[in-house]
1. Which structure, out of 1, 2, was distance in nm of label points 7 Å out along Cα→Cβ at positions 30 and 70 calculated from, if the result is 1.9?
2. Of the structures 1, 2, report the one carrying the highest value of FRET efficiency 1/(1 + (r/R0)^6) of positions 22 and 126 (r between Cβ atoms, R0 = 35 Å, to 0.05).
3. Where does the value -19500 come from, among 1, 2, when helix-only ellipticity at 222 nm (-39500 (n - 2.57) for each DSSP H run of 4 or more, over all residues; to 500) is the thing being computed?
4. Distance in nm of label points 7 Å out along Cα→Cβ at positions 118 and 134 computed as 1.6: which structure among 1, 2?
5. As an exercise: distance in nm of label points 7 Å out along Cα→Cβ at positions 38 and 54, calculated from one structure in 1, 2, equals 2.0. Which structure is it?
6. Computing distance in nm of label points 7 Å out along Cα→Cβ at positions 46 and 62 gives 3.2 for which of 1, 2?
7. For the read-out percent of Cα pairs over 18 Å apart, a value of 55 was computed from one structure; give its label from 1, 2.
Structure 1
Amino acid sequence: MDGHEYTARFEAPNGKPILNAYPDPLTNGDPVTIGLGHTGPDVKQGEIWDTDRCWHAFYSDYAIATGAAIHVIGAGTWAKLNEPRRAVLIDLAFNIGAHRLSGFTHMLVAIRAGDWPEAAAQMLDSAYANQVKRRAQTNAKTLLTGEMP
């Protein structure tokens, strides 16, 4: 499994993108989402996309999240991380954005130090973990073990 597949599992658990735009489950409104977690001004409530457009948006969003994750953790640390741990940081940037990821100060310090138990514990001790329980648990376990689930 590569990083794309790692995040796609959360965004399309049945392996297929959601073709109908839907409101955010937490706000019951904005941001409206479609495909594999795609949001933005190009997504309108009630809109329907084809599968190819959904996957194209996902890969574009994933590339942006990758750049954001590298920026937040730092290129030096990024170079030392294995693929599963990189996938977790990209998934976080994809799911909550670079700004919120940068707010995980203690987790990021632990990652930079290679303290995987502390990094996992810090992730689970967050509002994020309360909102996306299974996703956070999977991400924390992947950080801890350095292995894909």
Structure 2
Amino acid sequence: MVKSENISWSGCPVRYASGIFGDKWSLLIIRDLMFKGRRYYGEFLEAGEGISTNILADRLSKLEQSGVINKQRDPSKGSKIIYTLTDKGLALMPTMLAMMEWSETYDSVTEVPADFANALRTARELLQKDLAETIRRKDKSLLQ
């Protein structure tokens, strides 16, 4: 039997990715930032999945440390924090879209709107570009 401390995990792309988002909460936070326009701690809590405050705080911190999200003070409400996707976080969009398309195909009770699913299949690059531009524009206006 090979002891786990003798195994080198460095360089494995699946290990790297799962080390950052190897749980549902991290992916749901990224989903909320990317597709649902959520930017504040309270908005993530109210998303409907029932994440606890300690798990949310931990995942936000982990995603920030991994360079997937930024945390900044809200310029208009100094006591609030705004979370935004970094370029590294936005680079996850093709993966998130592929997961949505896969789920739309195999989940009989999917919440993916039909027009969005159609755009995924017929104009993915345009959809991705439009989504990224919308995210950047909204984040920029929030942080001014």
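1. 2
2. Going through 1, 2 one by one, FRET efficiency 1/(1 + (r/R0)^6) of positions 22 and 126 (r between Cβ atoms, R0 = 35 Å, to 0.05) is largest in 1.
3. Label of the originating structure: 1.
4. This value belongs to structure 2.
5. Traced to structure 2.
6. So the calculation was done on 1.
7. 1
Any read-out appearing in this document is the output of simple, stated calculations on the displayed coordinates, not a laboratory observation. Since we're looking at a predicted model, the values are computed, not measured. Cβ atoms are built from the backbone, for glycine too; each structure is taken alone.
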